[in-house]
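The structures considered in this document are given below.
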Structure I
Amino acid sequence: MKELFSCIECGFQTPKWMGKCTNCGKWETLKLVPETDQNNARNRNKAKKIKVSHITSKGETVRLDRLSTGFQEFDRVLGGGLVKGAVLLIGGHPGVGKTTLLLQILSKIKNCKSVYVSGEESSEQLSIHAKRLKILQDIPAISSNNIDSIIATIDDLKPLVVVIDSIQTVETSDLNSIAGGVGQVKECTSRLIHYAKSTGTIIFLVGHITKGGDIAGPKVIEHLVDGVFYIEGDSSTKIRLVRSMKNRFGSTREVGVFEFGAQGYDDAKNPSEIFVLTRKPQVGVCKGVIFEGRRALIVEVQALVTDCVFSVPQRVVSGLKKVKVQMISALLTKHTKANLLDKDIYVNVANGLKIDDSSIDLSIAIAVFSSFSNKKVTEDKVAIGELSLTGEVHPGSSIIEKVKTLKDLGYKELILAKKIKDSLAHKDKITFIETLSELTLKL
């Protein structure tokens, strides 16, 4: 039998070993697939006749029955709740709160049986989690790594919702490879999906995260499951985001916002303003608006400009791309009276949020200029605009929706691109600027 090598990162297969995977570009990831694994893969299923159905737009629209998770924010991300037979992959960095969220979901789901399967923690350790979260009802738990035993036990208990924590720790004895390998992860996931579809069981799969921020294991897992969701958040803050990357039963343009504390997750009470810290006029602070999914969030950009301490001026950035701050600093030096060439500049986005939205450019420029000139920015002032290298201010994306959100939340003092002026019905207390050079006069 010919040798076969498989990449442990992406699942790419080749008959010849290579130091670098040609599919994902990772080094030293091609491993020899045991002969038994190859035989099992070829002989696992015999051909059978299957029922043919028809795809049609005629007749009434099929409505999916949804089961609430007990969290309005998570239901929003799912598209309205859980769908029977769905297999959902949950990823996140260690310590972000994957186990906490799923334990809380199992405790909040009403009138249905659930099971928590852990290949990493014992039932006693899970009980400690439950005690900290003040979960009163008992949740059946299984501590095992064998997928065949897990499925047999689940089939006996017949729960509606199951959590597998994590998919990288379970294995089948049919394959000789170790748990977490490409073959094991693919096979275990396939068996769980088959069980979920045949019984209507909802299954959550917890996935480990690599240093690059991707779910560990072959990418084929993300194609097999019905939904992929990432939990994001900085350990130093009490805010968590649940982001939909794939969802067969809802939109991928949704983000859930949570408050995270000693007793676990809670729906954010005011998601649109949860990232705002400053409620009074401040030097070096300016608010902006971004879209996370279909939700507009008000964010706070903080800047500090000081005399250069070292021979080379420093640009320290958190929550934004460093190159963006460098570009805006150069634009301010070129088009305003702010000479930043010999200054250290520190820029931060409040509450650990990471932003990649060009319409925040004007907010960054105002925060930096405010710190340099020592001029306060009022707490109700919000700037929206994208900067070009010529110093022009452009409206940015979804400007009309962002302005509407600000008006609904009571923000009246806006700084916008002049190009949008004719598109707005109400222009009271709105400052329009065409170029960055006007900033010194209108701030």
Structure II
Amino acid sequence: MAEHIEFDQAHLTLQEVTEALENGRFVHVRRQLQDMEPEDIAHLLEASPRKSREVLWQLTDPEDYGEILDELSEDVKDALVSKMAPERLAEATEGMDTDDVAYVLRSLPDDLSREILSQMDTIDRLRVEMALSYPEDTAGGLMNTDFVTIRGDVDVDVVLRYLRMKGELPQATDALYVIDEDSKLIGHLSLTSLLTSQPDSRICDIMEDADEAIQVDAKDSDVASLFERRNWISAPVVNAEQHLLGRITIDDVVDVIREDAEHSMMSLAGMDDEEDTFAPVMKSARKRSIWLGANVLAALAAASVSNMFEATLDQMAAIAVLMTIVPSMGGVAGNQTIALVIRGLALGHIGDSNKRELLLKEAAVGLLNGCLWALLIGGIVVLWKGNWLLGGIISAAMLTNLTVAGIAGVTIPVLLKKMKIDPALAGGMALTTVTDVIGLFVFLGLATIFIA
């Protein structure tokens, strides 16, 4: 209910802002933007047409630019950043976490990124350059360098006085990291333990071992799985020598999960998950035409099978009427399997040790559903067309295609992943091609043998 109200308020704000811009009430819009959180302004920019978006950006407080840019999709961010001066961009990154600055700079042209880095102070620049040195989809690309370290040979009272002197803790701080003289991580101390321990307790006696640190080259999907399984709020990042490099916080992991979900959803339609909703027509058409071209090739493959049996189709109109049923059912069944497998691959539930068992299970599911729907559809065809032979042919084709769909639904995404191709992007189209070709070939082939 609360979520529904929040979306209603967002749409109401968008409508109010749009009407105010159309009526030239720019001062009113500026005041509205000043009362909004950066995340809400980012949502408003994403939902606004390009012309309105540019005006809104000009009316936004520059102090919020950094946090807003961090929330925007790549296409929208690029469009806004391209019209900003490098010194203004450098100002926008002030106060942002290191990982967020690196995320923004990665989406910019190299020369512009270098110019922005040159505008930063030395410490911030070195931190950002270190973050940029790691691939974006690794723990190193996710981590930020804002954390608190302490030594194990001091007592609780010393640490508490140090924290009071420090004043402000980094965002989402739930633990302090204990390091030795070589900056190697030896443990961590939760704030709860710190506050509830005796003032004279030694840190080394109450800390927890650093056996759950994340390696800097770990994949972001593996990091997300660890956070999900262990309910972490933050986690330290170390290199192979156990040197503490940074930490990852839950907000970064939520971004990874959301981006993976958006990528999977958009990839099923061959879409770029970062595409701007209000992108220029030519840009959107160019991006989508590539996928449409690939789909044409798949459709031509199915059409060529139909063409092989043209004489059969000419002899009996009922075959032409019924021939779409078999590939359609195979496509639906296969997509159910492929969705399950893609999710399993993403979560790390499927590996070499259990692929064979999964393949046999999905083949059995396809066979069982094939028997059920073969009997049902075959019976309908007999009652409808009064032809027992035609009913038997479509039943056999249905049984075959649903079994093949179950097998293909497992093998296609697994093979694509081995070939370093995103299963979410190419799996659906490849599966549909297989079920269309097999379904038509079996149905029309049997019809040619037994009827034509």
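Below is a table of values for the structure above.
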| item | result |
| --- | --- |
| Among I, II, structure where helix-only ellipticity at 222 nm (-39500 (n - 2.57) for each DSSP H run of 4 or more, over all residues; to 500) as derived comes to -7500 | I |
| Label whose coordinates, when mean count of other Cβ atoms within 10 Å over residues 85-92 is calculated, return 23.2 (choices I, II) | I |
| Top of I, II by mean count of other Cβ atoms within 10 Å over residues 77-84, largest first | I |
| Origin of the derived value 54, 31, 19 (semi-axes √(5λ) of the Cα gyration tensor in Å; candidates I, II) | II |
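Each value in this text was obtained by applying a stated rule to the coordinates, not by laboratory testing. On a predicted model such as this, the values are computed, not experimentally measured, just so you know. Cβ atoms are built from the backbone, for glycine too; each structure is taken alone.
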